[in-house]
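Right after this note come the structures.
Every number here is computed from the coordinates shown, using simple stated rules; none is lab data. Keep in mind it's a predicted model, so treat the numbers as computed, not measured. Cβ atoms are built from the backbone, for glycine too; each structure is taken alone.
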Structure 1
Amino acid sequence: MVEESGFAEFREAAYDRLGEKLDVGPWFGQTVLRPAIEAGIIYARLKFRVNMNTASSRRAVAGSKVPVLLIHGEEDKNIRPRSAELIHKAAPNNTELWKVPKAAHCGAWAANPAEFDRRVLEWFAKHTVRCDRGPCKMRG
């Protein structure tokens, strides 16, 4: 699997994003906007039966055996690079982290298309499922 610009935890991403949208930084979302974000999480659970507290790439990757290439722009202000670092830290043996210089949110390919293509294609080549004879086995 390849994930670009993913969040580690929904709540943290919400704090960061709202603070950045207002151009005041993530601290604003974590403090002043915290009650509004928490109310939104409760509303989603009551109205749509969606528990945003369980939206966690970090926990999903840590509980999986699927190898994951994490790609994150170093200049991503939508979802901070620390999200990718937290996911990688939760499953260091099952993930590889590529932090892309000069890349914004979902901008790794635009920042370095040749390197992006090379890394992604090599990742899938390394972790291809083989099903020649008998049960399929994951490489890598």
Structure 2
Amino acid sequence: MLTCHDVAKYFLAQADEEIGDLISNLKLQKLVYYAQGFYLALYGKPLFQEAIEAWPHGPVIPELYHTYKVYKSNAIPSPTDVDFSKYDQDTKDFLDEIYSVFGQFSAWKLRNMTHEEPPWIEASDDSGIISHASLQQYFSTQTAH
């Protein structure tokens, strides 16, 4: 199984700085959140194990946040240590699809989208943890199958 760091590095490696395709910590959190949600909906199991919490600006994986908080709201540089052999072809295709759909949006657009979705709303009213069950339930309603 991948870690949240593996998923984050994959997305960061996709960003094309030359065309202004930049990923801040806020945007990265939302991309990894959407990847986890859709993966649970499509495959019935988590993409990574680390917890997702409901923070004021939307879903956050605390472990990932602390890794990249040094960049504040600036673009995170593309990693040079991505081991692409960790990702099987299906996972690459899946992550590419998530990036193609959600990577086009700004960090604040993604933040606002998550604020309208039940997993974040319900968790911020409750324990603060966004459960796999709530992700799977909601994102199952967002898929074509």
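1, 2: which one has semi-axes √(5λ) of the Cα gyration tensor in Å, for residues 3-82 alone, as calculated, at 21, 15, 11? Label of the source structure: 2. Here mean count of other Cβ atoms within 10 Å over residues 11-18 has been calculated and equals 15.0, so which of 1, 2 was it run on? Of the options listed, only 2 reproduces it.
Once mean projected area of the Cα convex hull in nm², for residues 59-106 alone is evaluated on every structure in 1, 2, the highest one turns out to be 2. 25 is what came out when relative contact order in percent (Cα under 8 Å, 6 or more apart) was calculated for one structure; which of 1, 2 is it? Clearly, the read-out refers to 1.
For distance in nm of label points 7 Å out along Cα→Cβ at positions 43 and 91, the highest value in the series 1, 2 is held by structure 1. Using the calculated result 1.21 for Cα Rg over 2.2 N^0.38 Å, pick out the matching structure from 1, 2. Value 1.21 for Cα Rg over 2.2 N^0.38 Å corresponds to 1 out of 1, 2. Tell me which of 1, 2 gives -16000 when you compute helix-only ellipticity at 222 nm (-39500 (n - 2.57) for each DSSP H run of 4 or more, over all residues; to 500). Working through the options, I get structure 2.
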